[in-house]
Structure I
Amino acid sequence: MDNAPTLGFLLHEVARLLRKRFEQRAKHLGLTRSQWQTLAYLAKNEGIHQAGLAEILEIEPITLVRILDKLEQRGFIERRKHPTDRRLWLLYLKDETRPLLASIRAIGDTTRAEALADISAEDREHLIRTLTQMKSNLIDACQTPVEDRETDHG
């Protein structure tokens, strides 16, 4: 029996350890993982509505509402009414949150540098290209139901 880790297991473990190390470094910020992830994704998608952000984060909308309530109470975000649909709330970062995001990015940079220590620039570029291609392959694969793909490919 082969004791080498499978690709999926190894990717999962690396991602878990990246999050763990990030959390160790970010503990002083006083944010939960879900809160800093929400802020990071919101920074890239300002003006998005709550359901759209929940979809990106792959969490239930009600779960996101609880996170947003806490972030709003702390003065990190604001909800604005949609100009034409009164049922929707659009999400924005408050200006005071931008320095916090800079700290989060710096912690991310440091954490990535630790993870990539002793890996050559060439190997880093190859890793990024490979993972990007894997992501693209899986996005394409997910567009076709499994039973259809298995029928088409035997």
Structure II
Amino acid sequence: MEGVVIKELNAYHDDRGWLAEIFRDDETDYRAVMSYVSMTRPNVARGPHEHIEQSDFFCFLGIFRLYLWDNRKGSATYGKRIVFEGKGTPFTAIVPPGVVHAYRNIGSTDGLVLNLPDRLYRGHGKAGPVDEVRYEDDASSPFRID
């Protein structure tokens, strides 16, 4: 899908566990301005929603299914839907504005998602509007997850 970047991460293992590089300035032009972490319980979904201006840089730690729909009328991939299913290997996904996105924890344990968006939530001092168009509770929405 145009503008979306999904990357499975390489984990470096030793006796202590593993380490995976999530973000490297020398591998992308993406610029984060904040970050947060969320925990999602098994079989729970978040989304679908889209942003008007914000891009998201997600890092999925757990077993997740990521759903993406291109809702950008000028995009070469407008109307396209893709589903990416992680197999327990950590992965990242850059989701540009206008791409509707949702994810579900399909594992049997709690999963973590880190997000490094390129816009501050509600702007400086959290004084601005929320940059989201939500479809979760819209029964007529074409953006459905399984």
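Here helix-only ellipticity at 222 nm (-39500 (n - 2.57) for each DSSP H run of 4 or more, over all residues; to 500) was derived from just one of the structures I, II, and that gives -21500; the source is I.
Assign the value 13.5, calculated as mean count of other Cβ atoms within 10 Å over residues 15-22, to the correct structure from I, II.
Values: I: 13.5; II: 10.4.
Only one of I, II returns 13.5 for mean count of other Cβ atoms within 10 Å over residues 15-22, namely I.
With distance in nm of label points 7 Å out along Cα→Cβ at positions 95 and 127 coming out at 2.9, pick the structure among I, II it was computed from. Write out the running numbers ahead of the final one.
On the way: I: 3.9; II: 2.9.
Answer by label: II.
Figure out for me which of the structures I, II the number 1.8 belongs to, where distance in nm of label points 7 Å out along Cα→Cβ at positions 31 and 63 was derived from the coordinates. It must be structure I, since only it matches.
When relative contact order in percent (Cα under 8 Å, 6 or more apart) is calculated for each of the structures I, II, which structure yields the highest value? Display every interim value, and only then the final one.
On the way: I: 20; II: 35.
Biggest value here belongs to II.
If you line up I, II by Cα Rg over 2.2 N^0.38 Å, the top spot, with the largest value, goes to I.
If you work out distance in nm of label points 7 Å out along Cα→Cβ at positions 87 and 103 for I, II, which one comes out largest?
Numbers: I: 3.9; II: 1.9.
The maximum falls on structure I.
Where a number appears in this text, it was derived from the coordinates with a stated rule and is not lab data. The model shown is predicted, which means the values in this text are computed figures rather than measured ones. Cβ atoms are built from the backbone, for glycine too; each structure is taken alone.
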